[in-house]
Structure 1
Amino acid sequence: MTVTADISISLDGFAAGPNQSEDQPFGEGVDERLTTWMFDHAEENRAERDAILDAGAYIMGRNMFGPIRGEWDRDWTGWWGPEPPYHAPVFVLTHHPREPLEMEGGTTFVFVTDGPESALAQARRAAGDGRVSIAGGAATLNQYLSLGAVDELRLHVVPITLGAGERVFDGAAGLTFDIPRIRPTEHVVHVTLRLPGR
């Protein structure tokens, strides 16, 4: 079963700025420029957008799910409104237990407290014959890169620099990738990286 990951990054490798909050979901000093290729220029990036959402199960970090830290002190249901775009099980890494959260459209958030390996095993079972996608953010992706668990990494490189924040590949040294595909567009360059032999 293939494990993929998609993430938008700046030219200097950041997937978010520092100090993410509810008011600044992409971090301090960062607006939606990292994701405008998905929404404002959706048609020219249709293939890459569709590929993000064709997994059988997803894994994300707690910061990707929302800005709440510590215990679950309110009924946060994610950034996406009542019908998230995943339409599949999403396993959220967290240190704080919470009951599964069923949303409209077939998305169920399952909160995993016993580590990334457990989340991956659960996601593999839930995906069946489909693939598992690491949905982000950077810290979660880096954990799976360090484990050697990501078969294919699809970077969406936006021509801006951030200078600080959450950087992809931090702590994931020694990796070597093949580059089966690069597709530039006016607003983003899509770079597909694959571990050799995968």
Structure 2
Amino acid sequence: MEAITISIVEDLQEVREGLETILKNSSDFLLLSSYTNGETALHNLGTDQPDIVIMDINLPGVSGIECVRKLRDECPATLFIMYTIFEDDEKVFEALQAGASGYLLKKTPREKIPEALKELHAGGSPMSTHIARKVIKTFQEANRLPKSSLLTNKENEVLELLSKGYLYKEIADRLHITLNTVKQHIHKVYEKLHVSNRTEAVNKLYGKP
């Protein structure tokens, strides 16, 4: 099996050299390049075209997240894994949205790093356990979000009256708004709930069979 080619972007010498040692001690990897800042990485990684880039977030100048965002089109076959101390939700999701496929904390045991790189290369999305739990929790909470919370108070009022069989003109009169405004609210309701008619909207919101 061909060695997995790796580039490192890390400004802290001790951390960078630690990663280099891990890679050099394994025949599964080939260290192509190692950079201390985002600017140099942006200039060279398009030529390097490694299989994987281990990217720090908190780089001097251009951040690691911005590097990934700019490089993902230039290096379409390259996979990016963030290697950082940051474990707050904002940094995690910003990195994933930028194009990172993995997210490891720097406190990850050294012996776990080769495993994570192989997993990434094989099509997985390795993450430190704590980060994976954050991602799962976020999606679980999003799925528990009641449909009614997607709508404004007025949109909920309009849909409730629709569910009771009121006509558009009657809804306008009851809510003291124009007929055109009622239609605009209904259009927004359908758009937000991804439905195309009154019955679908009512069923989706109130869980009717």
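We did not get these values from a lab; they are worked out from the coordinates using the rules stated. Just so we're clear, the structure is a prediction, and the values are computed from it rather than from any experiment. Cβ atoms are built from the backbone, for glycine too; each structure is taken alone.
Have a look at 1, 2 and say which one yields 24, 20, 17 for semi-axes √(5λ) of the Cα gyration tensor in Å, as calculated.
1
Out of 1, 2, which has the highest value for FRET efficiency 1/(1 + (r/R0)^6) of positions 29 and 157 (r between Cβ atoms, R0 = 35 Å, to 0.05)?
1
With relative contact order in percent (Cα under 8 Å, 6 or more apart) coming out at 13, pick the structure among 1, 2 it was computed from.
2
Where does the value 13.9 come from, among 1, 2, when mean count of other Cβ atoms within 10 Å over residues 77-84 is the thing being computed?
The read-out comes from structure 1.
Given a value of 49, 14, 13 for Cα extents along the principal axes in Å, for residues 125-164 alone, point me to the structure among 1, 2 it was derived from.
Going through each structure in turn, the value belongs to 2.
Supply the structure label, taken from 1, 2, corresponding to helix-only ellipticity at 222 nm (-39500 (n - 2.57) for each DSSP H run of 4 or more, over all residues; to 500) with the calculated value -16000.
Structure of origin is 2.
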